[in-house]
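Every number in this text was worked out from the coordinates using simple rules, so none of it is lab data. Just so it is clear, the structure is predicted and the values come from calculations on it, not from any experiment. Cβ atoms are built from the backbone, for glycine too; each structure is taken alone.
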Structure I
Amino acid sequence: MGGMTGLVLGPLLRWVGERGATVWVETTEACEVTVLGRTERTFAVHGHHYALVDVDGLEPGSATPYEVQLDGRRVWPEAGSEFPPSVIRTVDPARPAAVAFGSCRVAPAATETHGIDALSAFAHALKNGADFPDVLLMIGDQVYADGTGERMRAFISGRRDISAPPGEEIADFEEYTELYRLAWTTDPAVRWLLSTVATRSVFDDHDVRDDWNTSYAWRQSMAGVAWWRQRVVSGIGAYWIYQHLGNLSPEERRADKVLAAVRGAADGGAALDEFADLADREPSTARWSFRFELGRTRVVVVDSRASRLLTPTRRAMLDDAEQSWLDEQLTGGVDQLLIASSLPFLLPPVIHYAEAWNEPVAERSLDGFGEKLRQFADLEHWAAFRESFEAVSRAVLEVTRGGRGAPPKNIAFLGGDIHYSYLAKADGGLPIFQAVCSPFRNPLGGPFKWANRIACLRLLGGPARLFAKTTGVRRPPFGWRLTDGPWFKNAIATITPDSVVWHTPATGTTLRVLRSAPLDPKQTRLIPADPG
């Protein structure tokens, strides 16, 4: 750099509306950041420098190339890049929305162990003429704080004794900054993708730690771990900067008291740490969920990890304030309602009933068997929170029946987390679907793959329901079945008002269609699983 200020990470194209957009950057030094004539001064957090530049005055449905300048010097696009200039594509309210989505990405990683990165192949496909989505939803495990790669481990060992806890896991904010940098800058294709496709995101457990907030017992256990407090505060704080802020509209950020406190300090690290600590101890003090509109499509992104209500006497996927907020978003008056959660809402029925069975068992077993099984087998999806599952199920049923405004053409839950993909459809002709896309790049091991393949067999659903009934589990408000999948390949999916298409890397620079499925409640097709 020759002493000149440069980019550490970014630019990331984050919030995009009909007439404006937000570009996020991390820089090497404090500076002024300019995008399309709009300039923002960086703010500091723990010695790192960030800016969000809001661009306005654009036309709906327009495509505007942009550059990034730091103190008046162009730093993006990079000279000699094989990729075209980064472009802001504003929302066209008259065009059917296209939402790309997926989860679970390990990067950097070896192709031999983790396969080809779906995001990298997707970037090359876009470069070579594929249709751009309106937004890319990254719905969990954007980084793995508990399973670091070789380059991250080298960074950690260069600053502390890796033989002492937490060992090769992330310990503090500084290590989180490097984890994000490696994930989003190592591959030039992915760096370009994130600069030219609007992204929204929500965390899952590995962004902080495996099984994060599984249960009250889990939280009590981790509270006694010496290094955990710094880890969770750093993880939440890093998520706030690297992911959450870009989910917000400019108006929402202007009203954000935490951002005002961070910007108002010479270094906002202490203010952010205080907020993150409180957000973990009292989840109702922070909201990570959000919604946005893409023409006639509404997208509601639900935090199903940090907003849980976990006490000795109550257990819910969402605390009362978050549940109330979500209920308010579940209305009609749109053509399509998308509800994204890192955790699939409609699991394969066998797994759903196993988790529903485990919830009362864990509450009643005096020897801790149920809780141990819950943590060992990751029995902590929506099905394991019956109160929350039934509340959301009843709400979407009301939407389909016109009880909350004109019913949409369809309602689709979007999910990730489980390292395989599928489409599920509600029974009885209800226009309710579950589309899962996972992983971007973190394939399931052989034994787990076959166990989940068996669990997806329709013929086992009935016995599983009868088994769950022995602990008092009721039938869910509506039934569903898998109609497409499961597939275990690295993948990225795109959903429109009429269909879902899953793509998997054919090579490092090309994609092939894994499956295209209509969102038609009247069409039932049970298709054999892809062997991959």
Structure II
Amino acid sequence: MSEKLHVLLVEDSENDALLIIRHLKKGGYDTQHSRVFNQRDLDDALRSQHWDIVISDHNMPNFSSYLTLSTVQKFNKDLPVILVSGTIGEETAVKAMRTGAHDYIMKDNLTRLVPAVERELRESINRKSQREAEQQIHYMASHDALTGLINRFEFEKKLQEMLSALSKSMKHAFLYIDLDQFKIVNDTSGHVAGDELLRQLSLVMEKEIRANDTLARLGGDEFGVLLNNCPLTVAESIAEKIITAIKAFYFSWQEKTFTVTASIGLVVIDENYHEAAEIMSAADMACYSAKDSGRNRLHVYQPDDADMARRQSEMEWVSKLQLAITEDRFQLYKQCISPLNNAHKNLSCCEFLLRLNDGEEVIMPGAFIPAAERYNLMPDIDRWVIDHVFAYLSGSKEEDDVLGFVNLSGNTINDSSLTAYISNKLEQYQVPAHHVCFEITETAAISNLGTAIKFIEEVRKMGCSFALDDFGSGMSSFSYLRSLPVDFLKIDGEFVRNMDDNKMDRAIVEAINNIGHVAGLKTIGEYAENEKIIQNLKDLHVDFAQGYAIEKPHRI
């Protein structure tokens, strides 16, 4: 059966065109073709119909192959162009190839035509697939997979671009939106319900902003809005509309109805700011003040806001954490990381997890780590963890082939004395370095890439391994991966736990796993909460799994 081939011939000679078609039919192609030989007809043909390949003469009256090439590239960069000419010289042919031609064939040697067409059709498919993959990777790197909004990294990039283009006569505004009572939905109806609420609320907020404004999901239940060329009064009006719209929204899930509210911090972006981080910090503080004042309200940041400064200085977590460090109130928990294939069956892995006992209850790290990071207490906390993990490894009866994962914060790896501390502790406790794998989140690594690379290289020289945690969580994951000399990729559990029901999440897990393997890295699927997820991870050839279906964290 002949293969259909849609051929666009750019040829002024009808006889030469028919000769080309005869060769293609002789080669097994059922050709449907059209012949053009001027700019207008070429434009019309490319605009009105799908073509598999373009075959063009080089020299024609008032037209040339260079015009063909530039026109085709404008309409379809994946469409292959082969030049067939009786007069083209080698130097001209080289120039044409550099301009975009995929091959050139002399009219007295048309036996090369069919093999060239076959090759270029294959290459065209490959080019299209590669371009689509690159577009997908770029989209994944810059967008939040749950809501489709841009992510924090892309948002901060746009914010910095806005600052760079700022003029004295122009003011913008930034809204930092944090949902109130969102945790109730997660706790009572599960993360699937929480995710659906976030998706629906993102649509609610989009309706309240202007066409040239930018809405992003910054993480968790936090959103940001860049209000372009927006005076304070207009920004306040938009913020109040968002607050009203969210409060009026009723979310139904499995015969339950929920309402949430929003606290918003507003910062006017003017010439007083130079870095995106300054604005993000100010907006975060303003949002905290809105929450502290009763929630469901707007707070406008003022640099001389004494009340806000007082609230920040009185945060209870600072004193609690300092007391925990001095009085040794932290606790270590351990959770198994299980191999999913025979290649790693002899490697016994676990992650060491931190808890805080404040005398009344055991507190999860999600409650105190943000405050510790904000007030730069993480370096001391991480040193406590390193010391106690190494002491445990030194005195444990674990197998020889054991690997313990130790979390570090972004603040900690910025400490230039940390590597010396690690080296001293390895020597003090006589722990083999290859039994230790440090891990930091993708966000922490990318936020200070140079420092992260240097730190990773230094600890790997000692013999320790390194893992990148929460990979795929919304940053420019793939573009930075080549720069980070890590050994493990821990695939963000937000994608893993939903991949049974969400094809996009499954595709993301598969893409991260495949790219990790291409880079020579071992992969770990987090949030493996049931046997079905574990089987899915096995089907995708993920190397390890971690989650409640394997083992719940337990105190050591």
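Can you say which of I, II returns 54, 33, 22 when semi-axes √(5λ) of the Cα gyration tensor in Å is computed?
So the calculation was done on II.
Given that FRET efficiency 1/(1 + (r/R0)^6) of positions 406 and 462 (r between Cβ atoms, R0 = 30 Å, to 0.05), derived from a single structure, equals 1.00, which label among I, II identifies that structure?
Values: I: 0.25; II: 1.00.
Going label by label, the one that fits is II.
Tell me which structure, out of I, II, gives 0.05 once FRET efficiency 1/(1 + (r/R0)^6) of positions 110 and 438 (r between Cβ atoms, R0 = 35 Å, to 0.05) is calculated. Walk me through the intermediate numbers first.
Numbers: I: 0.95; II: 0.05.
The read-out was computed on structure II.
Taking distance in nm of label points 7 Å out along Cα→Cβ at positions 358 and 430 as the criterion, which structure among I, II has the greatest value? List each step's numbers first, then the result.
Working: I: 2.4; II: 4.1.
When distance in nm of label points 7 Å out along Cα→Cβ at positions 358 and 430 is calculated for I, II, structure II comes out on top.
Supply the structure label, taken from I, II, corresponding to mean count of other Cβ atoms within 10 Å over residues 262-269 with the calculated value 16.0.
Computing mean count of other Cβ atoms within 10 Å over residues 262-269 on every structure in I, II gives 16.0 only for I.
When relative contact order in percent (Cα under 8 Å, 6 or more apart) is compared over structures I, II, which one is greatest?
Result for relative contact order in percent (Cα under 8 Å, 6 or more apart) over I, II: largest is I.
To test your reading of the models, identify which of I, II gives 14.1 for mean count of other Cβ atoms within 10 Å over residues 246-253 when calculated.
So the calculation was done on II.
Quick check: -8500 is what I get for helix-only ellipticity at 222 nm (-39500 (n - 2.57) for each DSSP H run of 4 or more, over all residues; to 500), calculated from one of I, II. Which structure matches?
Working through the options, I get structure I.
Between structures I, II, where is mean count of other Cβ atoms within 10 Å over residues 238-245 highest?
I
Please compute mean count of other Cβ atoms within 10 Å over residues 62-69 for structures I, II and give me the label with the greatest value. The partial results should precede the final answer.
Details: I: 16.1; II: 19.1.
Once mean count of other Cβ atoms within 10 Å over residues 62-69 is worked out for each structure, II has the highest.
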